[in-house]
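Okay, got some structures for you below.
Readers should treat all values here as calculations from the given coordinates under stated rules, not as data from a laboratory. Predicted, not measured: the structure shown is a model, and the values here were computed from it. Cβ atoms are built from the backbone, for glycine too; each structure is taken alone.
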Structure P
Amino acid sequence: MRLSKPLPNHPYHNKTNEELQYIMKDAREAALCFKGFNAVAENKYTDQLLDAITIFSWRKMKNTAL
């Protein structure tokens, strides 16, 4: 099975693993803060979290780092 690069041309590809981990932590906390109060903001931060997780996980599976 060939693993293709997720989210082509996404700006998170230029982030270091440490920056992605910070984004994951920060976006998760922000999404939780907005839960039940502002669905648009919650979804925005959830999307950021999922994008960072996708790229970070892809790097781990491919054993690459920035």
Structure Q
Amino acid sequence: MIESEREDRITFLNEQEDWLYEDGANANYTVLEEKFEELKKDFEKISNRKRLHEGFDDAVVGAQK
């Protein structure tokens, strides 16, 4: 992840936190569930990228064999 992406993610997450404690404090279950699904998709993208990065060395060694 490049630095500008990291800064964008931090900004986005700070905005989500602000929403949660302000407008989200009175949101109904459906709205909260939608927000959760959005955040979960973003988390899965980042988590998958991390998993690929962690397995990269093993993949290179396997390909070289």
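Couple of notes before you dig in:
- At a computed -30500 (helix-only ellipticity at 222 nm (-39500 (n - 2.57) for each DSSP H run of 4 or more, over all residues; to 500)), which of P, Q: Q
- Mean count of other Cβ atoms within 10 Å over residues 28-35 - highest-scoring structure of P, Q: P
- If you line up P, Q by distance in nm of label points 7 Å out along Cα→Cβ at positions 20 and 52, the top spot, with the largest value, goes to Q.
- Highest-scoring label, criterion being distance in nm of label points 7 Å out along Cα→Cβ at positions 12 and 36, among P, Q: P
- Which entry (P, Q) yields the derived value 12.9, 42 for Rg and Dmax of the Cα atoms in Å: P
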